[in-house]
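In the part that follows, the structures are each spelled out as structure tokens.
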Structure P
């Protein structure tokens, strides 16, 4: 095996340096990609937490709406009774006034 010359050694070292630089660049890009993936995963976790929170709040609002709907139904029955009672009393008053006027 022949002994390499100084020029050949320098050329070999230069090639190896370039190769190592390319490897370092790839490792840097890979680490940036891993960091980006970790950030994306963190955002997904936060979005899932927000979705759960919104779902819970919607369920609470739904329960409250159901409660209000029940109260509205009760109030509608009361108003119907009062409305009928008003017309009965009004009819009785008009009938009594008519009776008093005729007799």
Structure Q
């Protein structure tokens, strides 16, 4: 029997100013942050502090197909501040340093 896996796709994209003059597009993926309901997530991610926490949580627990939906430069910045196992950090550094296939 053949099994096809479908990974979570973002439901929306939020434009967020993460620093003065620096805007990024953050994918809205329910389940990364535990408590907000999916319909609340877009409004919450417009707040820079929440967007950063969201990215760090994604780095800690999301699979690579989900992380690929985020801006790589933003994930690299958040990776420096995210608490995680050294082995996961090494794997993410490797994955984030590689060139995307569809770039």
Structure R
């Protein structure tokens, strides 16, 4: 039984390290992404990986109240991504309207 516990402990530590490394790579993509959509996707992936990392750490430390905090963080990050997406969509729409005023007026 002790060997199984040790194996799970090693698995949890490996998962936490792996998630931390992939979060770093996503952060690099968010900073260096050539387009704004790449950055938004990278930020969304980072928030998902952070939620998973919190869940793994909550199980590892046997602190299950952290899962409640994790759920709240997931909801907040989801809403933040939706708001950012709408902001980008509106700014691109405004940019198109400024570039092509004849489409806005219904010109031929």
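Any read-out appearing in this document is the output of simple, stated calculations on the displayed coordinates, not a laboratory observation. The shown structure was predicted, so the numbers you read here are calculated from the model rather than taken from an experiment.
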Quiz prompt | Rg/Rh (Cα atoms, Kirkwood Rh) - highest-scoring structure of P, Q, R | solution = P
Self-check item: Entry that produces -36000 once helix-only ellipticity at 222 nm (-39500 (n - 2.57) for each DSSP H run of 4 or more, over all residues; to 500) is calculated, selected from P, Q, R
Solution: P
